[in-house]
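Undergrad: Down below are the structures I want you to see.
The numbers here are math on the coordinates, done by the rules we state, and not lab data. Here the structure is a predicted model, which is why all the values come from computation and not from measurement. Cβ atoms are built from the backbone, for glycine too; each structure is taken alone.
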Structure I
Amino acid sequence: MKPAPFEYHAPATVAEACALLAEYGDEAKPLAGGQSLVPMLALRLARFEHLVDLNRMPELAGVERDDGTLVVRGATRQRVLERDAQVAEAAPLLAAATPLIGHFQIRNRGTVGGSLAHADPASEYPAVAVALGAELELASAAGTRRVSADEFFVGTWMTAARDDELLVAARFPVWSGPCGFAIEEVARRHGDFALAGVACALASGRAGLALFGVGSTPVRVAAAEDALLAGAPADEVAAIVVDAIDPPADVHASSATRARIARHLVARAVMRAKEQHAAG
């Protein structure tokens, strides 16, 4: 199929892009890597009067360290995070999650900001952002603001960003001292969206645990994080998680199946994170 007709815009700056979003409101849609949006347009699952292409703005791409934070610009390709030594050193969980996204052709075009803004509940980056305590930087014609990852994801394909706002950067805290990170998922085939998955981060006095594929947003279980910090066994942490979630059912897996998968994945991720943390 072909997309419904739309007007194409190719702004050269973030300011120009924000002006277009302010002018056209919910009739406009930013186009980043297009790996999710273009198929939806082609199948006419989505329709917009205006597409605002973000691929001609150098200011929207790149990775840098800034005062204890790894700043990833919104149009940075996923392959950059997969290969960049700075990312592997500053945010190992982010680097470990990237190869699980689709196939290399997808990662060559897909962007970090696009994945976060698309907010698919079965995708890896939103869960990593929540587990690490990231902030999302949003720009509009009125200025910029930051939203915590916990507050940014509000539902399936829904975020706290307004129609006139553009996700320009993700700011991931660089965890210091002995740390352990792990991400685990189960998918029907390599490159598919996960049936269930978990991102786990552990440091002295700090823990993050976010599940994906088991709810309409990344799911945090505060009691499980507290148990992880207290040194509870991996199976106990996993049991706390399963008691707190109510996964959806679909043609690929029942709710009970997703819960069983999640329990196994949480236990495995927690064990891996603990081993890394102990190794220093």
Structure II
Amino acid sequence: MRIRISHVTTYRFDRPPNIVTQTLRLTPRNHNSQYVVNWRIDVSDDCRLYPHEDAFGNLTHTFTAEGPLTELAVGVEGLVETQDTNGVITGTVERFPPGLFLRDTLLTTPDAAITAFAEEVKSAHGDGGALKVLHALAKAVHKDMQFDVKPTEATTTAGEAFALKRGVCQDLSHVFIACSRILGIPSRYIGGYFFRTDGVTAQDAGHAWAESYIEGLGWVAFDPTNGISATDAHVRVAVGLDYLGAAPVRGTRIGGGGESLKVAITVDQARQQMQT
């Protein structure tokens, strides 16, 4: 599948800051099931982008914009060609052993309810091995939690979201990761984009899912928000222990205050493919 992506984040400041510094994790890279045909980053202010690779191999860009700024827009646009590999991910940059991804974070630490939920899924499906348990876990999280953009925010923990039984894709992914880690299966957070087949191309946010390591198979991607393995509809951009490690935009500012944020994302099939 050839997927065209446009992602624009616009900040408006009530009191203009003097300096804004941001680090972007908005650039996908090639692996076995995706090839980046073209990609570009645009910043509304006249500044220089400094490319870098972080500890997890994510392609990052850092810039500093000097104010006073009343508005700042960061946009990315590009074309990515994807293939369905039944969720199996190879050819990625791997700088750490899988065991690192057993490490809990503040956002993914399991509480008693999550632990009981994970053990229940394992008890029902454990005879089929880790792969079967993870498929069942993705479906169970999808069934047990409702997608809802209102009650959670970027700092909501897996335990808090699970108690609410609702949240966004970030929250469902955190719950899945917390469950799999408590079962001894290394899992990590993935940020990217998802092409919807219902005709909706305009989206308010990117997508998130997880990858889990299975001995003898490697990393396999699971999307608990949709209750499936990742397919050619998923464009993988960044990896981390949780959302904070793979956040598309993180930054600081000096001065100013009272900012508002608007995100506009379009994920669609490339026209060349749609005509074939």
Structure III
Amino acid sequence: MSAVSERRARGRRARLSNLPQHVVLVGAAVLALGPVLFMLMTALKTEKQYLNDTLGPPWPLSFSNFREALHGGDFFIWLKNSAIMTFGSVIVSTLAAALCAYAIARMRFRGQNLLLSLNIALLIVPPVVLLIPLFAQYSDLGLISTYRGVIVIYAGLTAPFSVYLLTNFFRSIPHELLESAMADGASHFRLLWQIVMPLSAPAFMTLVVVNALWVWNELLIALVFLPEDRLKTLMVGITVFQGRYSLDVPVLMAGMLLASVPMLILYVIGQRFFIRGLTSGALKG
């Protein structure tokens, strides 16, 4: 009985020692989920319910705000534009970063380390300082109000982080695996496509999710380089939507909630494939 009591005492002491960590984690979760919960509760209220009790729970539930958000503006046009920008820029950035990262990590050439250092330095450059020179250049090239112009900007802004992440991941792949494939006559492109990229599935999935979230939520570049109404992205459209429904907060919250659904779905899918990629990479290693 003394041994059992001692084990129980040790268990209680361990739980008490972990209590501060649990408190911090719970507090962080509340801070992160608080705005989302407020947005959801507000979206399910009528305007009268919101004005009477801003922080109270919604009852009875009202779904009319979602219908108003969908039909109160060009919501589906904004959604299509955001999807085109996000998909195009993520594909271009990921492919370009894979080629560059493979060259830095697995090939030997003069200025290799300098190129990686310059890429890392680009991570600290704020996009806002590039607006004026990019706008002047795009005006000369006729790329204002074009999908391809903004896709190139987004791909360029997300490329430095992508190259940095993939370079570190590519360097972790065993040299013997690539050397044996090269001894069999495989080219660098074949090594990248058939060996390096499948083994780097977790890194690629991470890039897709992170870069897609950034492009989807980006506002400033889309606002400056896509001035036409037919090309507005979802975030820009919600800004206009906010001006139109500035006095109807529940409708505005419903629009924001709908705008976050695609990225939530992408995150859930990406998390599943991320874990699968980790498992397959461990088995292949």
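Undergrad: A value of -10500 was computed for helix-only ellipticity at 222 nm (-39500 (n - 2.57) for each DSSP H run of 4 or more, over all residues; to 500); which of I, II, III is the source structure? Before the final figure, lay out the partial values.
TA: On the way: I: -10500; II: -6000; III: -25500.
Structure of origin is I.
Undergrad: Related question: When distance in nm of label points 7 Å out along Cα→Cβ at positions 52 and 124 is calculated for each of the structures I, II, III, which structure yields the highest value?
TA: Numbers: I: 2.9; II: 4.5; III: 5.6.
Going through I, II, III one by one, distance in nm of label points 7 Å out along Cα→Cβ at positions 52 and 124 peaks for structure III.
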